[in-house]
Structures are given as structure tokens and as C-alpha cells.
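Taken together, the values in this text are just the output of simple stated rules run on the coordinates, not laboratory data. Model, not experiment: these values are computed from the prediction. Cβ atoms are built from the backbone, for glycine too; each structure is taken alone.
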Structure I
Amino acid sequence: MDGKLQTGIQPHKRLFALDALRGLIMLLMALDHANWFIAQKHSTGEHWGGPFPVYNDALTFLTRLVTHPAAPGFAFLMGVGMLLFAESRKARGWSKWEIWRYLWIRGALLIALQLFVVNRAWELSPQGWNVQIYWGVLASLGGGMILGSLCVWLPWQALAGIAIALFVGMEFTHPNPAQWGTLNEVPLGLLLGFSGGTQRFFSTYPVLPWLELVVFGLFFGRWLLANRKRAYHRAVWLGVIFLILFVSVRALDGFGNIRPRLGDSWMDFLNPVKYPPAMTFTLLTMGVILIVLWAFSQAKERAQAFFTPLLVIGRVPLFFYIAHLFLYAGLALWLAPQGGTSITGMIPYWILGVLILYPLCIGYGKLKRKKPFHTVLRFF
């Protein structure tokens with residue numbers, strides 16, 4: 001496999017399966033944040049140390065579980081998109097320096113949006129928000145884009161090796177759960193390696209543990225360019241293998257879990273550490289993501305029309321992300337009862353938010369396509 005377009009695929013053409021998967025992930029993310037703002041039943045976080053969330057009913061747990069693929073899906077699809085973007089711009093005559101510069105600017109913009117825009121939405125949380133500087137998912141993705149851009153021209157074999165090295169190697173760098181609360185004044189560690197912090201600075205998405213998924217996305221992008229049909233076929237088999245490995249590593253309850261399971265229930269089994277992602281979290285979520293990606297790739301043209309709403313949302317993910325946070329924060333403050341709703345009572349608010357955002361995404365997508373590529377709007 002040498003990265004050539006053996007099947008005549010043009011790297012600048014949008015791929016239905018990727019956009020549909022991205023749209024689905026955005027909807028799941030919106031459900032998670034509706035849970036945070038509206039129901040207020042969202043867990044405080046599945047961190048490597050400290051109190052771990054315990055669920056008293058299956059519905060609350062499942063509402064959290066089905067949204068877990070969102071963050072790894074963001075990182076993976078961003079990596080795929082970076083690779084396809086780089087190859088398409090190279091084909092149009094861009095130099096490597098121009099491509100790197102674009103990716104670095106976009107990465108820096110993601111970090112700035114986290115620190116100066118998105119964090120304002122979290123401050124509207126009805127249950128309170130006392131963090132002065134929060135390093136969240138957009139900041140992590142921005143850092144991952146900047147570092148991942150250095151790998152964008154590597155062959156798939158090298159990308160696979162880097163992804164595996166990060167996947168396994170980061171597991172050795174996680175602090176012992178007993179150290180929770182003792183590393184809050186290690187800013188470089190909070191930015192790069194593990195979650196935690198104080199009210200002054202708190203990190204849930206350190207860059208390096210999520211970089212493995214960005215690089216894995218670059219790797220999969222190489223497969224897509226070489227042979228799209230074969231890449232999707234490999235995706236489903238990788239997904240199955242990942243899920244089998246998840247069951248095995250989770251059952252052993254040792255290396256790859258960061259901290260032991262709280263109990264022996266099925267909810268305990270399916271509740272791995274997310275911050276930073278344990279091997280079990282990555283195997284579970286990426287196994288599901290790859291299988292769903294393959295399923296979308298099998299959709300015939302008539303079936304693809306049914307998924308048009310996912311495409312609309314999936315093609316303007318940054319716009320949707322920023323807008324949905326402020327929208328659900330506003331719905332919580334203006335319409336939702338004080339103290340939050342039940343999980344079932346939250347669902348209509350989630351749907352209402354999506355219905356409000358959908359025509360806005362259509363309009364924004366049309367506006368974005370009309371603008372020259374180098375305008376600021378195209379970064380969103």
C-alpha cells in the first residue's frame with residue numbers, strides 16, 4: 001500500500017460515511033450536554049482518581065454510556081479529515097509549509113475558542129461552575145491538530161506504529177489513583193498527560209492520551225485514500241477485534257483499566273475511566289465507532305437520503321458544537337425546572353435543541369460554501 005489513489009477516489013470529495021458518522025456523534029454529544037444542563041444527572045467525570053460515578057438506575061447510566069463515543073469520535077474523525085485535507089491541498093498545488101500553517105492556525109483557533117468562547121457557556125451551568133481556566137475537548141483537539149500535523153506526511157505503517165506506541169505507552173504514564181489531588185500543581189502534566197486541577201485551572205482532556213486517536217485517524221485516512229472499499233471492510237473487523245479486546249482487558253481488571261472496577265455488575269463492567277481514556281475506554285468506544293462507520297459505508301443511495309440530517313450537522317461540526325452549548329444552557333435557564341428534569345423529561349429539550357439548530361446548520365453550511373477558502377469563516 002503506497003498511498004496512491006488506486007480506486008480513483010479524489011481526496012477533495014466528501015465521503016458520506018464520514019459525514020454521517022460525524023453527524024451522529026454530534027447528536028450524541030448534544031444528548032450528553034442536554035443531560036448536563038437540563039437533567040443535571042450528568043456524572044462529575046470518570047477520572048483516573050478520586051470519586052468514581054456510581055449509577056443507581058440503568059437509564060441514567062445508559063444515557064451516559066451511549067454518549068461516550070463522542071470524544072474519541074471527534075479525535076479520530078479529525079485525524080482522518082486532516083489527512084484528506086492535506087492530500088487534497090497538495091493535489092491543488094499547496095506546499096507542505098502552507099498545509100502545516102493552515103493546520104497550526106486551525107489548531108490554535110480551537111484552543112482559543114475553548115478558552116475564550118466555550119468556557120463562557122460552561123459558566124452558565126445551573127449547578128454552578130467555579131473553574132477559572134478550563135482545558136476541555138476543543139483545546140485538546142487543537143493541541144492534537146498541531147502535534148498531529150507533524151505526522152501527516154508519514155506512511156501508514158509509521159502512523160500505525162505511533163498510534164500503538166501512544167495507546168500502550170500512555171498507559172504506563174498514568175499516575176496511581178491514590179495520587180489524586182496531589183498533582184494539581186503540575187501544569188505540564190495536566191495539559192499533556194492526566195486530568196485534574198484546581199478552581200484556577202482544570203483539565204479533563206490532556207493532549208497526548210487523545211493524540212493516539214488523531215494519529216489513528218491519520219492512519220485510517222491513508223487506508224481510505226489507497227482503497228476506500230477495503231478500508232471500510234477493515235474497519236468492521238478492527239471494530240470487532242477492539243470489542244473482543246475490551247472484554248478481555250476489562251475482565252482481567254488490571255493493566256489497561258487505570259483503576260479497578262467498583263463492583264461486578266454490568267454497569268461497572270461498562271464504566272471504564274474516560275479522563276484520560278484508559279485502554280478499555282478506547283477499545284470500547286472505537287470498536288463501536290468503526291462498526292458504525294462500516295455500516296454507514298454500506299448504505300445505498302436511497303438509504304443515504306434518509307440520513308441527510310446527519311450530513312447537514314456533520315458538515316458544520318464546530319458551528320454546531322459552539323451553538324448547542326449556549327442553546328442548552330439557555331434552555332436550562334429559561335425553560336427547564338430548577339434542579340433539573342428526569343432523564344425522560346430531558347429528551348424533549350434535547351430534541352427541541354436539535355430542531356432549533358438544524359435550520360441554522362443548513363444556513364451556515366450554505367454560507368460557508370459560498371465563501372473563498374481562505375476566509376476566516378472557512379476555519380469553522
Structure II
Amino acid sequence: MLEVAVLGGGLVGASLAYRLACHGAQVTVFDRADAGQATAAGAGILPPLDHFIGVEAVLPLLRAARQHYPELLRVLAEDGELDTGYAVVGALQVASNDLELAELVHLERECVARRDAGFAHIGELSLLDGPGARQHFPLLSQTVRGALFATGAARIDARRLLAALRRALQKRGGRWHSASAEVALTGDRVEGLRSGGRLWPADAVVIAAGAWSAPLGERLGLPLLARPQRGQLVHLELPHTDTSRWPIVLGFGTHYLLSFPPNRIVAGATREDSSGYDASVTAGAIHAVLESALRLAPGLARARLSELRAGLRPLSPDGKPILGASALHPNLYLATGHGGYGLEVGPYSGALVADLIVGKPPALDLSPFALSRFQEPGGTLRI
């Protein structure tokens with residue numbers, strides 16, 4: 001039986017480990033559960049269109065990843081795991097001035113073009129006026145003059161999905177250790193992982209440790225360039241208000257609103273590039289998030305402050321994830337660097353790398369995401 005050890009128990013690592021177990025491999029996950037793990041802090045938006053990414057090579061990955069979600073949920077259900085927090089609720093891209101209203105028309109065209117190119121998850125599209133937008137999300141400001149509504153956008157409770165993946169993995173014989181571990185090498189070959197003074201032998205090892213992948217790679221001579229980007233968000237409660245079917249609200253920026261049952265609203269999120277590994281919640285960031293949320297939906301002023309979260313996204317220099325086998329160590333694999341779209345792409349990225357490990361040809365070309373893209377022929381970093 002193929003033995004695989006996975007470093008990192010976020011959504012990418014857990015999805016990868018579960019896929020391997022479905023293939024019949026014996027899998028052991030090591031996860032330190034560091035403060036700031038991106039999965040634990042993620043809002044959970046699966047948007048209609050990631051036009052903000054601006055990296056064309058990612059689009060085929062995004063398209064396939066969104067098609068993969070229903071399949072993943074189906075397999076989890078067969079393993080008895082139905083509690084994932086997934087729901088299709090739609091999304092409103094809202095406009096508050098003439099310039100943004102004009103942008104909605106261009107955005108609708110882009111959505112139609114992407115949908116025709118296979119992004120079926122966008123769903124049906126409709127341009128709404130302000131009152132029409134407020135019918136979907138009653139707390140929206142009167143300054144909202146219009147919106148583009150896409151029916152196919154979805155939400156996912158990342159913590160619930162991660163818990164479901166972990167339970168399903170263990171049902172299939174996988175092991176999960178809440179412990180630190182390091183890659184053990186003999187020459188160029190990876191022996192396994194070393195944790196607590198013990199060697200855990202493995203035929204293959206995967207680094208899927210999110211923002212913490214970089215220091216792990218550096219110890220192996222690998223330029224894993226995924227640096228941490230902090231994101232902070234706010235959870236609010238609206239007593240006596242059913243928010244379970246309210247859509248996602250997106251503005252023309254990085255801030256958004258997302259609803260969960262029974263009465264929860266998530267407001268986010270900052271993109272802080274100089275945070276390092278500091279996962280603190282800061283007053284300035286929370287002020288900015290709340291200010292933007294109240295501008296979009298002044299009715300949230302009566303909401304109760306429920307929880308503050310901060311997460312560290314693993315951000316690569318070119319906006320593309322790092323996926324595939326290491327050229328330096330033949331049985332070492334990488335799955336990291338997803339930045340702000342890990343919840344969308346992470347489960348599928350994990351599945352692709354898992355397929356590669358067991359010798360199944362990946363359904364998508366992984367060459368655009370190889371670590372070697374950051375290196376010149378002589379080994380010099382290209383960043």
C-alpha cells in the first residue's frame with residue numbers, strides 16, 4: 001500500500017489526503033494548527049467571477065475547481081458527511097455611482113463570455129435597480145443604485161467542510177496528528193517525516209502547509225516563495241433576522257458581505273502584505289472592515305459583534321498556486337500558494353496532486369503551476 005505523509009491540515013492538505021485515501025493509499029496528516037490558518041479564518045465565498053485575479057493561467061483551474069465542488073460533496077455524502085456548510089445563494093455585485101453602474105454592464109458581458117466558455121457556476125444573470133437589489137439583501141444602503149445578480153454563486157463554511165474531510169479521511173483509515181513535523185531526507189530522496197523524535201516513513205511527502213510552506217521548503221533548498229498575506233474579517237449576528245438565503249454582496253473593491261444561517265453576517269476582508277506571520281486582529285483593520293460594511297449596509301449597525309478573525313493567505317509572486325512534484329526531490333510534492341482563492345481552488349488542487357502521486361494523469365495541465373517557473377536554468381531565482 002502506498003504510504004503518503006502530508007504536511008498541513010488546511011483545506012488543501014485535507015482534500016489532498018482524502019483523495020489519496022479514496023485512491024486506497026495510507027495517509028498520515030501532520031498539522032500544527034497554527035494561529036492564522038487561512039482555512040479557519042476564510043469567509044467562504046465561491047463567487048460568480050474572479051475577474052479581480054487578472055492571471056489568465058488560473059482561469060482553467062478555477063473553472064475545473066468549481067465543477068469539482070459538487071463531485072467532492074457527493075463523495076463525502078457517500079461517506080456519511082453531509083454537514084459541509086455549502087449552499088448556492090447567488091451574489092450581488094453592487095454599484096453606488098455612475099462609474100460603477102457603467103462597470104456593471106461590462107461585468108455582465110464578461111460573465112456571459114466566461115459562462116459560454118464553460119464557467120457554468122455563474123448561473124443566470126440579471127441587472128437590477130436599487131430597490132431590486134434590496135429585495136435580495138434588505139439591509140443594503142439607499143445609495144446602492146444598481147446591481148448585477150448572478151444566481152450560481154455559492155458559499156461554503158470552510159471550518160465545517162474541513163471537519164467533514166477530516167472525519168471522512170479517518171473513516172477510510174487515514175491518520176491525523178496535531179503535531180509539528182519536518183521532512184526527513186537521505187541524499188535527495190525523502191524518507192518521510194520526522195515528528196516527536198520519531199521517523200514516519202513514507203513513499204511520498206506533500207508540503208501543503210499554506211503560508212508556512214515557505215520555511216519548510218527553505219530547509220530543503222526549495223524556493224517556496226508563498227509569503228503570508230493577512231486578511232481580517234468580522235462576524236456579526238442579527239437577532240430575529242433569518243439571513244440563511246441572503247446572497248453574497250460584492251463591491252468594487254476587496255470588501256464583501258456574506259450570510260450564513262441562522263442570522264450571521266460575515267464582513268471582510270483586508271489584504272495586508274507586510275504582516276509576516278503575525279495573525280493578530282488589529283483595531284485599524286477591523287475599523288476599515290466595519291466602515292465598508294456599514295457603508296454598503298447601514299442596517300448592520302444594530303448587529304451584535306460575534307467574532308473577529310485573522311488569517312494568513314499563502315500568496316505567490318505571480319498569483320498562481322504552486323502545484324506538482326519537486327524537481328530536486330523525486331518523491332516530494334507541493335500544493336500551496338493559492339492566495340485569496342484557496343477556498344475555491346484548494347479542494348481541486350489537492351485532488352490534482354493526489355492523482356499525480358498515485359500515477360493517475362491529472363485532468364489539468366500542471367506545468368503553469370510548477371515551482372520551476374521561479375528558477376532560471378542555472379538555479380537563480382526569477383521573481
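Looking at structures I, II, which one was FRET efficiency 1/(1 + (r/R0)^6) of positions 106 and 346 (r between Cβ atoms, R0 = 30 Å, to 0.05) calculated from, given that it came out as 0.35?
Matching structure: I.
Quick check for you: by FRET efficiency 1/(1 + (r/R0)^6) of positions 162 and 306 (r between Cβ atoms, R0 = 41 Å, to 0.05), which of I, II is greatest?
II
If relative contact order in percent (Cα under 8 Å, 6 or more apart) is calculated from each of I, II, which structure is the one that comes out at 24?
II
For Rg and Dmax of the Cα atoms in Å, the calculated result is 20.1, 58, so let me know which of I, II that is.
So the calculation was done on I.
A value of 1, 8, 13, 16, 17, 16, 13, 10, 5, 2, 0 was derived for P(r) over Cα pairs in 5 Å bins from 0, in percent, for residues 82-257 alone; which structure in I, II was it taken from? Spell out each step's value before the answer.
Working: I: 1, 8, 13, 16, 17, 16, 13, 10, 5, 2, 0; II: 1, 6, 11, 13, 13, 11, 11, 9, 9, 7, 5, 3, 1, 0.
Traced to structure I.
Any idea which of I, II comes out highest on distance in nm of label points 7 Å out along Cα→Cβ at positions 98 and 186?
Numbers: I: 4.4; II: 7.4.
Looking at the calculated values, the largest one is II.
Thinking of I, II, which structure, once helix-only ellipticity at 222 nm (-39500 (n - 2.57) for each DSSP H run of 4 or more, over all residues; to 500) is computed, gives back -9000?
Going label by label, the one that fits is II.
Given a value of 5.6 for distance in nm of label points 7 Å out along Cα→Cβ at positions 138 and 370, calculated from one of I, II, which structure does it belong to?
II
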